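What follows is calculated from the coordinates using simple rules that are stated; it is not laboratory data. If you're wondering where the values come from, they're calculated on a predicted model, not measured in any experiment. Cβ atoms are built from the backbone, for glycine too; each structure is taken alone.
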Structure P
Amino acid sequence: MHWFYLVLAILSEVAGTVCMKLSAGFTKTLPSVLMWVFYAVCFAFLALTLKKIDVGVAYAIWSGVGTAIIAAVGIIYFREPLTMMRAIGLITIIAGVVVLNLSGGSH
C-alpha cells in the first residue's frame, strides 16, 4: 500500500504544480486554491509513504518521477521546447529512479 501512497503523492504534486502554472502568479482563483489542495494531499500521502519506505528513497523517487512527469506535461501541454539537454536530463532522472528502486530501499 505504501507504494500506492507514493504514486498518489507524486500525482498530487504534479497536479499542484500544473495548477501553480495555471494560476498565473495567483491571479486566477480556482487554480490557486486547487494548488494548495493538491499540495496538502500530496504531503499527506508522502507522510503515509514514509511509514514504510526509507525517506531517502521515497523522496528521491517522489521528486525524480514528479520532475520527469511535470517536464513531460510542460513539453506536451504547455508546448515547452524539448531540447537535447532536457531529453538527456529526463533520461538521467529516470535512470536514477530505476537504480534507487533496484537498491531495495524499503523496511
Structure Q
Amino acid sequence: MGAVLLDEDAIAEGLRGVEGWEWVPDRREIRRSVRLPDFVSAVGVVASVARVAEEVGHHPDMDIRYDRVVFHLSTHVAGGVTAADLDLAGRIDAVVAAARPAG
C-alpha cells in the first residue's frame, strides 16, 4: 500500500496546523525557512530533525545557509505531499521552537 497523495485543499487545511509552512505547487512540496541565533544553532536543529526523521522513517531535504535552515517536505514515491509530510512538519516545528531562545 502506497502513500496517499493529498490534493491542494487537503494541503491547505493541513498547513493551518503548522507554523510558517507554505505550499510550493511547482515543486509539489511544502517548505519552511527558519532563522536561528547562529550557525551552531542551525546545525543543531538540523541534527535534531535528522534524529526525528529517522524515528518516523520520513526524511526532509534541508538546506543550511549560516543561521537559516530551509526544510522541504514531499513524499517522493507519491509524487507530492502526503499526511506523513504534514506530520513531520509539526515535529520540525517542535524542534525549532525548542531551539529558539525564550523571550
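For Cα Rg over 2.2 N^0.38 Å, which of P, Q scores largest?
Going through P, Q one by one, Cα Rg over 2.2 N^0.38 Å is largest in P.
Assuming -13500 is helix-only ellipticity at 222 nm (-39500 (n - 2.57) for each DSSP H run of 4 or more, over all residues; to 500) as calculated from a single structure, say which of P, Q it is.
Q
Suppose semi-axes √(5λ) of the Cα gyration tensor in Å, for residues 20-83 alone works out to 22, 15, 8; of P, Q, which structure was it derived from?
Q
State the single structure among P, Q that was used to calculate distance in nm of label points 7 Å out along Cα→Cβ at positions 52 and 76, giving 2.8.
For distance in nm of label points 7 Å out along Cα→Cβ at positions 52 and 76, the value 2.8 is produced by structure P.
When you work out distance in nm of label points 7 Å out along Cα→Cβ at positions 60 and 92 for each of the structures P, Q, which one comes out largest?
Structure P comes out on top.
Ranked by mean count of other Cβ atoms within 10 Å over residues 28-35, which of P, Q sits at the highest value?
When mean count of other Cβ atoms within 10 Å over residues 28-35 is calculated for P, Q, structure Q comes out on top.
For relative contact order in percent (Cα under 8 Å, 6 or more apart), the calculated result is 35, so let me know which of P, Q that is.
The value was obtained from structure Q.
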